[in-house]
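Undergrad: Presented below are the structures under discussion, each in the form of structure tokens.
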Structure 1
């Protein structure tokens, strides 16, 4: 499939994904044996990383260092982390597993940031031994770190506290992390909290960072910028009391929301960087190093889940296409469709865009419960057995949060690069085999419970 003739800027997103679906079918990445697969647009991810770097470089007025640490939970796939590391990004990790993935991808310790509301002593010790930056989430966690640091010299790891600026939430409560009663960080506006934070830093000159994250999908940019402004002002107060630049780095989190309604990237990182520069001018004057933790906004629009239509039926006058993409790969969409609606693209058995007058139909998944629907009453060309559907904008979280309902195996994930000569694929994650699934489900211990008498 030639991609020529798509304009001076090169092929658009729709043409590129059409080429990828057709090539995936032609090359056997999708078929009866592999009825569902994830596809990641390598050029799109590279472009998003470049746009992020450029957006923050444009608003810098001083020589402040910026580490863009990709939120590993958004795409916990080692090849993706390696690709982003090659583009100059680090990793934000929130568990020992995510740290292991970042290290497997070759990300240097100096470019890794550990966040989590439930770090064990072992996790803290490991982070300190590796020199990984740590954002402490609570007073209790700071006490735990005091015990580990003891009376030795300053820790090798950059250390900071996460602050909840309590600026409120967005339209999706579960994605709002700066509400009055959020589980994250030290609640800045609670009685006595600000005074405690000032004392904590005065007593610990090795606390050199502040961290804040307002939320992600559903949070307006203005709310996010306001949270950063509040934490910036706290840093200024701490430094004034210290009589020196004790807080030298501000971790402003990530959370840029994604437009799931079209191919348009809105808002983009440039929009947010410019708003930050207008709201908090001192953020970019060179006195503070910066850390960002974007995830969804870097990969969501550059991935899709493609699945075969196994058969179709009609019920109550509504057409239903039963596919192999349901709650196991689109968990949030199935269980919270109002918050996480997805666009669905239709393709025929050869992977070509499906044509025909749109017909209202449901797109169902393979899971054995009635609510396993990724789209309801959606106008699409009439789907038939052997066709394919693509769930668009699923390059973030949809490959990280597989739901093992009905013991459905995790699908394979493939990266792709489209050129005028065709499409090339590279493996990202192999499809889970049934033997691997059995092993994961205790196959090696099949007789152990029966032996207990």
Structure 2
């Protein structure tokens, strides 16, 4: 559990670790204004777009095997990013990093799901997992500021290498191999279509922020994204082995959890991007000081994470998620009014603490609901779908909400979270009826889910 969470921390860390360093990267490598956001979004898009394919790949070929390949690929790409000399080299490195993360993350989450099959123990394990993911996104901002000021922006990629080495050395000794019994073919066509739709949409949103919605290229790219999305839906409906079988989404709990996660991720990734820029411009903080200013956010996430499983088991998943989303809305509203003459202690810190506690409460409950009822046959798919909507939501949030400006972006984030809360209130089942996998004990006495192949 510790090793898997450490890797997840690293993967989510790289969602945001470049944000503070973007000005330094731009100056040293010579990025254009329109090209610089791709340092962030290349990772988002590869991570989110390839997750479904890689999650199914993990189910079929072995979760431990796919995890180790993904971690190794991530390590090689991190080194390539650290030594990049041209803008295109860094963007390609970030895309390959995202591909490695797409292989490792769902495999890791599915291994945790299968290691903890009981409802209560799974809720606690995924509570830790979700909290670690939220903490990784925040820590990326802190580490980025410190390393950029004290060492170099290249250090933000080199810090991945020790974690990669630890995971590759220890994981094979700690976790047995597991895979699905069924042998369905991989839906490569579906993965290509959904990734193309996501890339086209984000590119269109980024260009619209600079050129306006009347720009012919913006219109063409957005229409292309819509066409690819329609083609994906049609292809999936006709496929004998779709990326996401319709039967998987027949679970209303999983469907609502993933839509809520998409909306929540749009708001939170945009908030992180906008708040970091606002702190450095309106409050005139250096990158290092801006990173240090985010430390209370991490503490609040840990507190929320500690409370999450306890609140969920006491009042039920639906009420716990509604409470968490309302706390998120309160935090966003507190932060949305930040102006140039405001102080950190009286205007930034209160909203940051409220929002961070809300994040720590929210993500673990969403993670548990998103893999509700999954088994050894589809654990990788459930994990991949959840992480995929997080990453695609983050990319769309940064591209669409960030161009609205600080107050406008955070207000739009409030609307996204409010819509998520409304969906949870109306559609999420009120009872927790997650089936538990039968438990058997292996030769070493450890509990494992029945049917897992080792």
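Undergrad: Ranked on distance in nm of label points 7 Å out along Cα→Cβ at positions 169 and 281, which label among 1, 2 comes first with the largest value?
TA: Across 1, 2, distance in nm of label points 7 Å out along Cα→Cβ at positions 169 and 281 peaks for 2.
Undergrad: Hey, distance in nm of label points 7 Å out along Cα→Cβ at positions 81 and 385 derived from one of 1, 2 reads 2.9; which structure?
TA: 2
Undergrad: Kindly point out which one of 1, 2 the value 20.0 was derived from, the read-out being mean projected area of the Cα convex hull in nm².
TA: Working through the options, I get structure 2.
Undergrad: Taking FRET efficiency 1/(1 + (r/R0)^6) of positions 161 and 249 (r between Cβ atoms, R0 = 30 Å, to 0.05) from the coordinates of each of 1, 2, which one would give 0.20?
TA: Derived from the structure labelled 2.
Undergrad: Can you say which of 1, 2 returns -25500 when helix-only ellipticity at 222 nm (-39500 (n - 2.57) for each DSSP H run of 4 or more, over all residues; to 500) is computed?
TA: Clearly, the read-out refers to 2.
Undergrad: Hey, another quick one. For relative contact order in percent (Cα under 8 Å, 6 or more apart), find whichever of 1, 2 sits highest and give me its label.
TA: 2
Undergrad: Comparing structures 1, 2 by Kirkwood radius over Cα pairs in Å, for residues 113-336 alone, which one has the largest value?
TA: Checked 1, 2; max of Kirkwood radius over Cα pairs in Å, for residues 113-336 alone sits with 2.
The numbers here are math on the coordinates, done by the rules we state, and not lab data. All figures in this text were calculated on a predicted structure; none of them were measured in a lab. Cβ atoms are built from the backbone, for glycine too; each structure is taken alone.
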